Each structure stands twice: as C-alpha cells, then as structure tokens.
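Every read-out reported here was derived from the displayed coordinates using simple, explicitly stated rules and does not represent laboratory data. Predicted, not measured: the structure shown is a model, and the values here were computed from it. Cβ atoms are built from the backbone, for glycine too; each structure is taken alone.
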Structure 1
Amino acid sequence: MLTPPTDRKSIDSLRKIMQDLLSPEGCPWDKSQTPQSIVPNMIEEAHEAAEAIESKNVENIKEELGDVLMQVIFQSAMAEKLGQFSFDDVVGAICQKLITRHPHVYGDKKASSADQALESWNSMKDKEAGKAKKGPFDFPKALPSLSRAHKIGNKTKDLNFDWQQPSEVLTKVDEELQELRLALKNQDRENIFEELGDLFFVIAQLARHLGFEAETAARAANNKFEERFLWMLEHAKSTGVDFKSIPLDEKERLWQQSKLHSPLG
C-alpha cells in the first residue's frame, strides 16, 4: 500500500499522487490510459469548469478547476513516462509564452486598453519564430461551433470584413431565415441543412456585435429551459399526473406557470 503525501496543498504533492496512480502499485484504470484516451475527459472537465464559473458557486468552481489541473498533470505524467516532456516543461513553455506575448508588461511597448493589449498579443503570436502559419483561422476546429463562429468573426473584423452595426447583422438574420423558409417549402434537405448552418453562423455574428458570445447565450438558454421543464415535470408528479398524458394546451399553461417559479426567471 502506498502512502499519500501529507501536504494536500502543494503542486508537488499532486504530481506525486499522479506518479503513484501510474506506478506498478497504482490504479489499473489510470495505468491503462493514453494521452489520446483521456482527451474526452479533458474536454468534459473544461466544460464543467465553465459551467461552475457561470453558476458563481465558489466551492464548485474550486473543485472543477482542480479537475482541470488534474488533467494537465495526468497528460504531463504520461508524456514524461514516454520520454516526451515533463510538467516542468509545460510550466516553462507557458511562462515563456506569457512573457514574450506581453511586451507591454515586460517590455517597452505600450497598451492602454484591452483592445491594444490583445492586438499586442496577436502581433507577438504572428512573429514567433518557427511557428507554422495556419492562416487567420488558427484556432482548433474542435471548438464548439458557435464559439468558433465568434472567433472567425473577430478575425475577419481585423481584416476589415465585417458588418458595421448590429442592425445590419439583424437584417442578414432575416435574410437567412427567409432562405431557410424557402428551403423548407421546397423540401430540399441538403439546402435546408446548408441554410440552417448559415442561420446559426450569422446569429453568432449578431451575438458578437451585441457584445455577447453565442455559445454562452445558448448555454444560458439551455439552462433556463431545463429549469422550467423540470418544474413542469415536478408539478405533474406532485399532482399524480403522467406528464406525457397531459394535453398540449395544458402543457403550454404549465409552461407559462413555470416562468414564474423558475429560479432563472
């Protein structure tokens, strides 16, 4: 039996625990993992951390950030066993990046606003020696689609290809909605798919012009719907009624009631 570290607030202790889990006497599940196999876990933990931060539940935020950190430690420990890099190398790389990309903090470049600081960051990113050029859209294709659409819009804005006012984007939303209606009328599934995607994309651009992220707004809408629908289910259960059997007009009445009882309003 292995002995756990006594200091529970040290990054070195966390690294030691991970080394124990991956050791011959460690956990069979952990030892069976590869850097590729736990990618879904890393993605899930990042989303759970984002949800916790949006909920403003401090204890939950603390826990979920720990889970994200554990994923970094896990990946680093496996890489070290493969002779690729260590956690110290990961820390060294991000420290170097932060220093290099903040010449307005660690150099003589000036940045008096967040926009100027971001411009400075991107400028240094483009100048990094040996970094392969990916074009303007140099972010992961695996990002949630609405988040990626937001980033695409920001990139094209930098190249002076963007709407000037939210009202102009709203006009485009109306245009895309009309095109979707036409595709539906013609029952052209391929065109319906295309127009539906165009509508999502332009709505993401509308959110960007309004100062929001479409992905964040969509998550908030999902949460609001869930809260209201769960209230409806609980109400039906408390009255001994099978929710499925309730007529649609009565469900609509319950839906309107749920708006008054939902914590999200």
Structure 2
Amino acid sequence: MNDKIIPEFDAYTFDLYGTLIEMHTDEEALPFWQKMSELYAVYGADYTAAGLRKEYKRITKDEERKQIVETGCRVPEVKIENVFARLLTEAKKTHAVKYGYGSLDELSCYIANSFRVMSRHKMKLYPFVAELLKFLRDSGKRVYMLSNAQAIFTVPEIEHFGLAGYFDDIFLSSDHGVQKPDPIFFEKLIKKHSLDPARTVMIGNDIRADMGIALACGTAGIHINSDRIPAKERGQHKKELSERYGSNTDRLFEVQSIGELYKMISCTA
C-alpha cells in the first residue's frame, strides 16, 4: 500500500461489511446455538446446541463442494437458506408438530433471518458513508457494491440504512455462487457494466479479499483500515500480495476510514 494522492476513477466499487457498515456477530457461542436448537425444535427437528452447530458447518461445507463442482470457482459461496432447509429435512431426530408452519422455503427464510438477528450484536453505518456515496453520485461517478454476503441477510440491512439508491448495481456473493478474492466475481460485474479496469477501483477493509481481487482483475484498490490492523501485519499482507501480483501493487492505496477517504476525494474534486 502507498500514501500517494488517490487518483480519480470513473467507477467506484465498494465492499459492504467492515467498509460501509460496522457489523459484529457471534455465530460460535453455544448459548446462541442453544436458542437456534430451540427454534428448530418448534418445527420438529431436535438438536443439541453443539450438535446443531456441528451439522451447520458440515452441511455448509457440503454445499460449498457442490458449488465448486457446478461453477468451477475457487472460492464458492452458498445460499445459506439452503443450509437451514437441510437442517430441517436431514435432522436425525425429529418429532411431529401439531400446527403447519408454511412451505420449506418459507421456513428456511424465517430461520435464516432469525439466525442473523440473534447472532448480531452491532450494526451501524460508519461516519461519512452517506456523504461519500452521495458525493460520488453527484459527481457523475458510477458506484457499485461487491460484497461477500448472504442476500437474505444483506438486502434487509441495506434497506435499513437506505443505501440501495446510491448504487448503480449491487453484487452479493450468494447471488452469484462465488466470493472474493476469486476474480470470477469481480469480472462478472466488470463485464456486465463494460467497466475499464484502468479507471475502476475496489474499496474494502479486507486486504486479501478486496485488494487481492482488485489486483487479480487489474483495477486499483483502496484499503480501508477499519479493523486497525497494525503496520507490521499490513506490511506482511502487502508482501504476500507483491509476491503474487508483482509490480501491480503500486495501484493499491490505504486510508484509515471512510471519513478520511471522503475528505480526500471531496477536497481534490
């Protein structure tokens, strides 16, 4: 990463979580899985907390393997509602329920959103997100989202913050079966909108995923250090990227926050 003045681009592509939205979830704690097992019991599937967590991980990996076979991608993304549906239909221990609760698709969507809400501890916009996105749109720039995210969770969260109207298009990994840093994901967006990689930038908080996919696709990258990664660790990540992509790393830039990026872009306009 470098400290050069960030150049102007025609197309700005943003990651979501850790970049625009600060999100904290805990999907490992047994008390959380105890609540999930109680929810499954309502629908006739009986699990212990630990057993449900184990099966969730097993089925997720199985779905990922299928996705690799079907798409040929290196970094697959599943539709998480399919995992929750299989947890209902493949439970080894079940009991009859007195009342009907809708179709399997309806139940899996309900369980998926319950999973998200119960595991979520923090969700808020970073400062200056709306200002930056509005400034880019008002300046005639093309603005996109490219996020490793589950649509069933993420679409309501985007709506909650009123972000959808700022973007020309939104690419979520669960809709495409592939996630960053697999270049297939970004290439789909670039091809669909006929973007010039030389005039496009990827903005995100994950050095390997966001900066890696930028280099793989020939675009610039801006790392938002919202996770406050120490300089030594960032240097190691930079070295790894340099070894993989060579001199292309000179098109990577770094700022500490979206607010800093907004001030830099708006002051140089």
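Comparing relative contact order in percent (Cα under 8 Å, 6 or more apart) across 1, 2, which is largest? Going through 1, 2 one by one, relative contact order in percent (Cα under 8 Å, 6 or more apart) is largest in 2. I have 5.9 for distance in nm of label points 7 Å out along Cα→Cβ at positions 98 and 250, calculated from one of the structures 1, 2. Which structure is it? Of the structures listed, the value fits 1. Figure out for me which of the structures 1, 2 the number 22.8 belongs to, where mean count of other Cβ atoms within 10 Å over residues 178-185 was derived from the coordinates. Label of the source structure: 2. With percent of Cα pairs over 22 Å apart, for residues 34-121 alone coming out at 51, pick the structure among 1, 2 it was computed from. Only structure 1 yields this read-out.
Quick check on the output: -14500 is helix-only ellipticity at 222 nm (-39500 (n - 2.57) for each DSSP H run of 4 or more, over all residues; to 500), derived from one of 1, 2. Which one produced it? The correct label is 2. Calculating distance in nm of label points 7 Å out along Cα→Cβ at positions 10 and 210 for structures 1, 2 picks out 1 as the one with the greatest value.
Taking Cα Rg over 2.2 N^0.38 Å as the measure, the highest value among 1, 2 is held by 1.
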